[in-house]
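Colleague: Take a look at the structures below.
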Structure 1
């Protein structure tokens, strides 16, 4: 596959009658930026009901790998295969917000709810998400006026109300105090127990400690490439 064009196809989400259910699989994926390979021949998979943590030094390609798994960045080569029914929620590390954006924290969270949900259910989901992330007091605050850590929690709440099949988080505990970082870790584990596939990029040893599987990257490769 090296050097061939990217191939993306839908696959069944079940690997077999028994064992884990795979929602996304990468086969010898490469990603190129301006002549430089950010990822090289990476093959991996993401399973339902499991926490997968991507780790490695700065510049190793962690965020790029997360974007490929999320489907927001196409590989330059290799294949990304995903179950056709997968509903995903992607929370990047840094999100710029214009000061002119006239939406509140509560409204941002509600944007994550799928279509067809009743008004009463929508209200319940938003209220519960704000409670779990300890941001109830910010409900009517413009999203542009909250701190970076508060915005990160609001975006995680937005992902939570979506009830996704796969939740993708880039450094979810960065910049948070111990109590809020613990809340994030608890939500990660609970989402996996619910049956979601949770994928995190993280330098945080406490996040790695709750992982079912760790993908280590070095210079755009997994250790098995060496």
Structure 2
């Protein structure tokens, strides 16, 4: 996202812009558009909560953090600062609104940084599970949930009930997705389940162990 500044004000001083109502209105419309765009970034949430896992959640916050930082850097541009100073000097209400949104942007950036730090501790455990044999997966599951508990106890964001519930949902999605790779769908559709009986039993056993660990 790029914060656009009207070309008409680039070479003009602050007083001239304030005295010319059409220029002042143009600056205000521009800043109001910034507010709308910034709020869209702040409010953006992971849309794939039903399917995504903790690795996707980490990737979401990494991308959001990068976007937030990009906007924060742009807010330090001289032309952007001038637009804000114009609203302040003209005593427009939109200046107050912009400052509120600017503070929200900074706070959301801190949240994103914190979430990346905490979610990153799940990466190794998730990678270990992904690379494990089916019979080896259960031995990694307790460790995965222990790490989630660490996040719950220490992260300001994931300390909230709805957010830790969402994270647990993503962890559950991840385990189901990994285990489901071992379900011989082709053989099942070809009615050859007898050939894969032991494999299916192993999948069921793994799922039951996960349920037991999850509920403990």
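Colleague: Work out the source of 30, 20, 17 here, i.e. which of 1, 2 gives that when semi-axes √(5λ) of the Cα gyration tensor in Å is computed.
Modeller: Numbers: 1: 30, 20, 17; 2: 52, 17, 12.
Attributed to the structure labelled 1.
Colleague: Same structure again: Determine which structure produced the value 0.25 for FRET efficiency 1/(1 + (r/R0)^6) of positions 63 and 87 (r between Cβ atoms, R0 = 25 Å, to 0.05), calculated from the coordinates; the candidates are 1, 2. If you can, show how the numbers build up before the last one.
Modeller: On the way: 1: 0.70; 2: 0.25.
Among 1, 2, the structure yielding 0.25 for FRET efficiency 1/(1 + (r/R0)^6) of positions 63 and 87 (r between Cβ atoms, R0 = 25 Å, to 0.05) is 2.
Colleague: Can I ask one more? Ranked by mean count of other Cβ atoms within 10 Å over residues 23-30, which of 1, 2 sits at the highest value? Before the final figure, lay out the partial values.
Modeller: Details: 1: 21.2; 2: 17.0.
Result for mean count of other Cβ atoms within 10 Å over residues 23-30 over 1, 2: largest is 1.
Colleague: Shifting gears a bit: Assign the value 30, calculated as relative contact order in percent (Cα under 8 Å, 6 or more apart), to the correct structure from 1, 2. Don't skip to the answer; put the middle values down first.
Modeller: Values: 1: 30; 2: 24.
This value belongs to structure 1.
Colleague: If helix-only ellipticity at 222 nm (-39500 (n - 2.57) for each DSSP H run of 4 or more, over all residues; to 500) is computed to be -9000, which of 1, 2 is the source? Could the numbers behind the result be given before it?
Modeller: Values: 1: -9000; 2: -24000.
Working through the options, I get structure 1.
Colleague: Out of 1, 2, which one gives 0.00 for FRET efficiency 1/(1 + (r/R0)^6) of positions 103 and 199 (r between Cβ atoms, R0 = 30 Å, to 0.05) as computed from the coordinates? Kindly include the intermediate steps, with their values, before the conclusion.
Modeller: Numbers: 1: 0.65; 2: 0.00.
Going through each structure in turn, the value belongs to 2.
Colleague: Ranked on FRET efficiency 1/(1 + (r/R0)^6) of positions 79 and 135 (r between Cβ atoms, R0 = 41 Å, to 0.05), which label among 1, 2 comes first with the largest value? Could you put the intermediate results ahead of the total?
Modeller: Values: 1: 0.55; 2: 0.10.
Checked 1, 2; max of FRET efficiency 1/(1 + (r/R0)^6) of positions 79 and 135 (r between Cβ atoms, R0 = 41 Å, to 0.05) sits with 1.
Every number here is computed from the coordinates shown, using simple stated rules; none is lab data. Quick caveat: nothing in here was measured; it's all calculated off a predicted structure. Cβ atoms are built from the backbone, for glycine too; each structure is taken alone.
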